[in-house]
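Participant: Input: structures, listed below.
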Structure P
Amino acid sequence: MRILDDEDPARRRKLDSVCLYLTPDEARQLASYLEELADDPVRWHHAHLEEVEGDKIVREVTAAVYVDENLDQFDERSRRLIETGE
């Protein structure tokens, strides 16, 4: 497992812990996304669970599944985190 703080593009720091507070519907939606990712990580390597107000995303969780065959689909910072943990 790797966790990246993706909110500040300049910092993109590694995190060791995160807590998600989800409604039942959000939990079901995330579970569905994760099942699709696990079934075909090369095709779908990531998914976004978003909360939208008006036309603006106000909160977002991105989940990604990595395997050797899809590492080239991630940006350099994400690959470094995946490969080295840093």
Structure Q
Amino acid sequence: MFALLIQLSITCVWAATIGVHARRLLRLAHIEIGAGQCNGMLRHQLDRIWWWLGRAEFWGDVQRDCLQSLQLTLLIFLLATIV
């Protein structure tokens, strides 16, 4: 039971990091989910996402948050070994 709780907490930390940055990427690319779109518009939106994935402005925040998630993961492992 304790191992399951540890795995769940680590999964939640990384899922939150991925969710925040996926949302941020869509917001930077000015994409709204759920709107009816034609193929030309979808291609344009995918190009904007691809453009933002190549920008250092996007990856700087991703690296910082991934390091924080890694730190939380290590702290969870450390607490699990102590207990």
Structure R
Amino acid sequence: MDTYTINKELDQLYKELDELTTMSCKQACKKYNFDYKSEATTAIQGEIEILENELHQIIDEEDEYDTFDAHGFANETDYVRWRYGA
């Protein structure tokens, strides 16, 4: 999964979490198929945490190769083309 996809999913999960806070317990239980609204909230927060950890791992991994001169490229444009296929 790439950072764009993760960020898109995180945005959706944050929207769901905001919507969930305004729902009644009955609506939340019906929509998310849980017995309690708090269980749905915990599940969404858990998904957010997992995706945020994955995003941080990807960012940390990319930071190690952040400089173009570490790979022997003449300029940053050549590095970006090589690294991201642009």
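FYI, it's all coordinate maths here, none of it is from the lab. Just so we're clear, the structure is a prediction, and the values are computed from it rather than from any experiment. Cβ atoms are built from the backbone, for glycine too; each structure is taken alone.
Participant: The value -10000 for helix-only ellipticity at 222 nm (-39500 (n - 2.57) for each DSSP H run of 4 or more, over all residues; to 500) was derived from one model only; which of P, Q, R is it?
Facilitator: P
Participant: Here Kirkwood radius over Cα pairs in Å was calculated and came to 15.5; which of the structures P, Q, R was it taken from?
Facilitator: It was calculated from structure R.
Participant: If you don't mind, there's one more thing I want to ask. Work out the source of 0.5 here, i.e. which of P, Q, R gives that when distance in nm of label points 7 Å out along Cα→Cβ at positions 20 and 44 is computed.
Facilitator: That value comes from structure R.
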